[in-house]
Structure 1
Amino acid sequence: MPKVKTHSATKKRFSITANGKVKMSHAYRRHRLVSKTRKAKKGHRQGAYAADANAATVKKMLPYV
């Protein structure tokens, strides 16, 4: 079997934890932060985990991670 290519954009945005969960960061933290509430900005500082439905797709794009 030939090797499967890793999706470059996916490896920059997601990481797989030891338990197999897909770790990611929140969106909406780059620009136009003046118009967003403090609560919204604070909530997006923490990391997040992808939903199970999406995690399977991400893992398929990261075959060797």
Structure 2
Amino acid sequence: MPPLNPSQLRTRARVEGVIRLMAPALDLLLAAGDRVSRVVERDDVEYYPPRVTRDEPPPPRR
């Protein structure tokens, strides 16, 4: 991959700065969405817990 030119470096720095500024708001949005989904539907009737097996793990491939 060739090195970035100065214009690309500036654009990358701007995009990373915007992401850094928006990260706390996006974290709050995800937390709020998680809370709302838990309040709206407390019991998920379609939820199937993963199977727990007590078998030995498969042997490593050679």
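Just so you know, all these numbers are worked out from the coordinates, no wet-lab data involved. A quick note: this is a predicted structure, and the numbers were derived from the prediction, not measured.
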For -8500 (helix-only ellipticity at 222 nm (-39500 (n - 2.57) for each DSSP H run of 4 or more, over all residues; to 500), calculated) the corresponding structure among 1, 2: 1
For 22.5, 56 (Rg and Dmax of the Cα atoms in Å, calculated) the corresponding structure among 1, 2: 2
